[in-house]
Structure 1
Amino acid sequence: MNFNFPYFISKRIRSGTQNSFSSLIARIAIGSIAIGIAVMILSFAIFDGFKNTIQEKIFSFSGHIKTNKWVESNSYEETPVSTNLYLYQNALEIEGIKHIQVYSQKACILKTEDESSGAVMKGVGTDFDLELFQKNIIEGEFLDLSGSSYSKDIIVSSITANRLELSLEDELIVYFVQDPPRIRKLNIKGIYETGIEDFDQMMVIGDNRLIQRLNNWDSTQVGGFELFIEDFDKLEEVSDKVWDEMDVGLQIELVTNKYVQFFDWFIMLNRNVFVVLVVILFVACFNIVSITLIMITERTNMIGTLKALGTTDKNIRKIFMYNGGRMIVKGLIIGNILGIGFGLIQQYFQLIPLDPANYYMSAVPIEFNWAIVVVLNILMTLMILIILMIPTIIISRIDPIKSIKFD
């Protein structure tokens, strides 16, 4: 077995400096690494939590790509398109598309005995992605669309329910804006909440067949199609493929354009997270360099003795690299336990609340991307190890004779 001289000396240094000043500074360096990696892990987990939670809410109402008949106006009323179109029949054959569903929209007024409220009814069919929308339902259940006739149930937001003083199974009169106006008595089947005003203030979910009936459309006519893709990062690429396969007369709208304010916000948050990452890496590197310089200064006499005994500068540098590496490992272990532990506690117990009016959710969301956690640990380790080489360079400049006399 080969004797690892630098490692042996580094162990002796650690055991002999338990109560020294450098030991205190070493603990501070370990603490800064631990806090740094914990904050970075939590920053990315919170950012991913915010982004994915809000995106899921948006996608549950809009899909990733929306196609409908091209018209010059920006009305909520649509010109019908047919489910016999090539795009609807062959959408799943387009690479990257995982689901397509129909929708229709119609302006309406919800009225009770004492209150009224304007709204837009979104009609959905049996192909509606219920799994995605189900997370928004806070009371009741989704519509039963399996009947032979249109469902007389609707789902309203908690804001609308409170404004009109409605509860589950209450009936209300719905006036549909058309010429002549049409009236239906509908039942509250469920109440949803997204925290996003664009939806909660306006949208009501109903049966697509009701809108078909009101508009005198046949069973193949709908307002448009919503497409969901497998990888959201490839939205532009997939939308180009959809455009190539799209029927004449249709227009395409990406969710990133329709709700641009949210996706611009994500970009800003992402920049802030990377600023935090850079600052933390700088502080951690500065601390580890400082402690290494202090350790070298304290051990100048030892360095001179080792040089006088024939130890190479490379091996002496390894002694301090081993000590630095130990601080890195210890700091990373503590930091990962703190960061992941606190994140899991928040994820399951939601100890830190948020104002839904400002943040679109009631508690700080946590979503771990384990690949990012691994990358953060590797990045911090490599950065500190590289920076750690800088102070050890001064070892080669230490004169053995002068350093032995150093006190």
Structure 2
Amino acid sequence: MNSILTELQTAQREHLLINLYQTAHDVIYTGYVTELNESGVIMQTFDDAGLQDGLVFLALNVIEAVEFDSDDLDSMAYRIQNAQQAHFVTSLQAPFKFTGQQDLLPQLIQQAIKRQTMVLLVLKDRDMYLEGTIQAQTSVTIDFHVFDKFDYTNQTILSFTTEQIQVIEFLGKELTLEGALVKSNLVHQATKQETTTLAIVATLHQAQKRHQLISLSTSDDDDLFFVGWVNTLTNTSVVINLVDMNGQFGGYVLMQLETLQQVTEISDYLQTIAFFIRRNVLFKQPVLNDERLFDPTVDLFQTVLQQAQYFKRIIRVKLINEDEGLVGVPTDLNADQLTFKILASDDEEDLDTVAVPLVAISEIAFDYMDAYLLEQELKATGDL
């Protein structure tokens, strides 16, 4: 732990961008050290677009490694600079104040109680994340009111000790929006979803006509789904204007209708995202275009791929019966086959080209923020 503390002291003193790796969880935190002592560390963190996204407290004993130099950090440094130059918009909250000579966690808890700030907790020996507000603290325990954005009826009060707390995220965009949401008049709505082909198609037609927010899934896994509005609907496919978890425009996805497992038209989570959209000052970042129109009389998969090839646009292609998508650029296209240059996620310089039958493509995501940012990085280095 002494070496971890020494490395964090260096990062704070020299204002270095770092990655923090945890011993028991896969989440990596990227940012700058703002507060540090032997009780823990507080970092200003950033999202994938390079925007400030709240802070995180970590107990020193949960940190496995501090990373100072990597391709990932180089990419994030570029994105932070790009976000400033492109005038990306984010909402910053009034900061918490800390005294460096005192334990950080009690100071954080007291301010979170006073302001009723929404936080995310990771507790020792619990393989889950808890969102909610800290209601009270005694000499022994903390009372925590859990908020479930997927089910408003889940109103649980948990009690635990401060020694169980390993990580606290606070003042991030999504947490701030949730904090405003819980102060509104929350009314639970029973989930309404369709799972048969005829009902799914009928729901999509109705959602397009009403400009209704929906969620869609091509998997039986409840954690894998899209949220958005129907842009264009054909007999075989649908284009969705996506909304991300912060209630902002998240690009487009083109999907084969036959791959849809379910469409949800009413749920508490859809209420949550609708509230976020209304609450946001800005729906999209200035570099994204949320006004694209598509011709329902043509083959949309051919059209989207042709445009991506011509403009050298990065897209994400998902194949039937594959869980992971391929991120890259189309290099050749005919009536039957796509030739695709894959950009490996672990090394952007490690490129590979594959040929994919068009009938094997179930989904194409495009014009989303991460694709735009990766394009800018590769153009800056001459690799695109």
Structure 3
Amino acid sequence: MKSKKLIQKVLKEHPEKFQEILDNPDKYRVQILYTQIDRDAQNQPHFTSYNYRLNEKEYFYPASTIKLPAALVALEKLNELNIAGLNKYTPLQIDSAYAGQSDVKVDSSSQNQLPTIAHYIKKVLLVSDNDAFNRLYEFIGQQQLNQALHQKGYEDVRLVHRLSIFLSPDENAHTNPFTFYEGDNILYRQPLNRNPAPVPTRLSNVMLGKGHYKDDKFVNEPMDFSGKNYISVENLQGILKATLFPESVPEKQRFNLTPDDYAFLYKYMSMLPRESDYPAYDPQEYPDSYVKFLMFGNGKEPIPDNIRIFNKIGDAYGFIIDNAYIVDFENKVEFLLTAVILVNEDEIFNDDNSEYEEVGFPFMKDLGQVMYQHELKRKKKHLPNLEKFRIDYSKDSSSRKTVLDAND
């Protein structure tokens, strides 16, 4: 991996956009990982990475970026159960068997009203649905989720809680019973699951800010993130690369997915909310940029047809993150870009007073744009064939198979 110089050089060419952040990188806790992709004559990709302030020991709250690894591990678990008729489209029911749990019998956002792993993944990728992530977390189990990622070499990962509901560590260590069925036949029953061994944290410096709010009361001391989820920038991009270019990473780092799993992921990672039928999303409430921060910030304008972004974003506690593979089919551009910024001027966490609009989203938009412009000018010996990532978005369903499973 190469150092920060290239990224710094590109950012310095635009002082009106980046000078404040370049002058105060520690304050903003900025980390950037940019990976160039060069194809050979056989269209095989070769990767060259550049970073700015990359540091797996500097904590940031990953927010919704963790939903992609959860989706991958959920699909892998279904495949490794290897039960006839059981797949991501199989209807399921979720029971509650421990404090803090809730059950699910129907999913009104699904075409056939039935909850499935496929539909949860779709909602996670399309609009970053928190409840859908929580259901994937519950299906996998806390211990199994962390072990699956650690065993693949993604060691700077600690995923220990559901999102948007506040449960105790003990409640988050317990995950719900699941039943998968086809008609009257029960295909698989999963009992209440408990992680007997807390997932250790590898980080020491996780006290951030000057103060924070807890239960609507101000606490005049730094916020303790030691009980929160964590994943490093390098692991985020590594997991994205393993998803999009599995043949380019060591076998150990790959996920056990079928061709249909990959097709499904690529479709919903890059689909825009307005292109979805089930659920249908109001474009006023869910503009194209809703989960596409790099290049587009929080703008309302449509994303051009020639550009597709395969990504997973996150934003919470003043942190904004995007983990993206950006493609321009017309100009034969492709690159990986993962970035984090903290926008919390008053250094008070949980006060609903972060500078997302003023600093965070503009930074993401500008960073994506300047790296895209850099790529447009970059000379390539072989232009990429990007047909693998050209997708028909008109056929939208997550309640039936779109491509034959490799197992069929």
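Values in this text are rule-based calculations from the coordinates and carry no lab data. Keep in mind that what you see is a predicted model, and the values were worked out from it rather than measured.
Between structures 1, 2, 3, where is volume of the Cα convex hull per residue in Å³ highest?
Largest value of volume of the Cα convex hull per residue in Å³: 1.
If you work out relative contact order in percent (Cα under 8 Å, 6 or more apart) for 1, 2, 3, which one comes out largest?
Top value of relative contact order in percent (Cα under 8 Å, 6 or more apart), among 1, 2, 3, belongs to structure 1.
Rank structures 1, 2, 3 by Rg/Rh (Cα atoms, Kirkwood Rh), for residues 9-112 alone and report only the one at the top, that is, the highest.
Of structures 1, 2, 3, the maximum of Rg/Rh (Cα atoms, Kirkwood Rh), for residues 9-112 alone occurs in 1.
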